[in-house]
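Each reported figure results from applying straightforward, stated rules to the coordinates on display, with no laboratory input. On a predicted model such as this, the values are computed, not experimentally measured, just so you know. Cβ atoms are built from the backbone, for glycine too; each structure is taken alone.
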Structure 1
Amino acid sequence: MHGTPGYADDKQQVLARLRRIEGQVRGLQRMIDDDTYCIDVLTQVAAVTKALQGVGLHLLDEHLQHCVAGAASNGEQTEALVHEATKAVERLLRS
């Protein structure tokens, strides 16, 4: 059921986004180290969370377009892939 990931064509873009998020997390560590006001830290936590959710939604979209739609067009059983995607959405919503 698993083959080439749906994000294969834009892997470098996804990695660049994750590196930016990594930089944001390091910034959070510096903020704590510098005793930054709590509300300012929380604002940055929210920004990092939103950025990670954006990556997650992008990956989910790629999965639906590449894997699920590809399986459907090839006449393969898509029920398991749709269920898997639904579970991924549930995990994103809980985060």
Structure 2
Amino acid sequence: MAIKPAEIKKLASLSRLVVDDKTITDVTDRLSSVLALVDQLQSAQTESIDVSRPFHIAQRLREDEITESNKIDELQATAPEIYNGFFAVPKMID
């Protein structure tokens, strides 16, 4: 699958990017080589490959231990506003 410079220009426009012709040519060449590699990988015969998933094996987990003390009062002392024990921030979405 080849990609055309017009498609790169359209993507740049949709992304609101200003891209010069040299960069478009460079990006077109790079994307075309990546897509060619993907096409090559898709042609590989993988039906006979057994993909084992070791989910049945128990994982060694570390003990859950407290490593830091509760510093909430110290951290909230510098906050401009606290509400019900939480940092108060301006509403961003209506």
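Upon calculation of distance in nm of label points 7 Å out along Cα→Cβ at positions 18 and 66 from the atomic coordinates, which of the structures 1, 2 produces 5.7? Value 5.7 for distance in nm of label points 7 Å out along Cα→Cβ at positions 18 and 66 corresponds to 2 out of 1, 2. Among candidates 1, 2, the computation of helix-only ellipticity at 222 nm (-39500 (n - 2.57) for each DSSP H run of 4 or more, over all residues; to 500) that gave -25000 used structure 1. 4.8 is what came out when distance in nm of label points 7 Å out along Cα→Cβ at positions 26 and 74 was calculated for one structure; which of 1, 2 is it? Structure of origin is 2. Structures 1, 2 were compared on FRET efficiency 1/(1 + (r/R0)^6) of positions 10 and 82 (r between Cβ atoms, R0 = 41 Å, to 0.05), and the highest value belongs to 1.
Structures 1, 2 were compared on relative contact order in percent (Cα under 8 Å, 6 or more apart), and the highest value belongs to 1.
Highest-scoring entry among 1, 2, by distance in nm of label points 7 Å out along Cα→Cβ at positions 34 and 50, is 2. Where does the value 1.13 come from, among 1, 2, when Rg/Rh (Cα atoms, Kirkwood Rh) is the thing being computed? Answer by label: 1.
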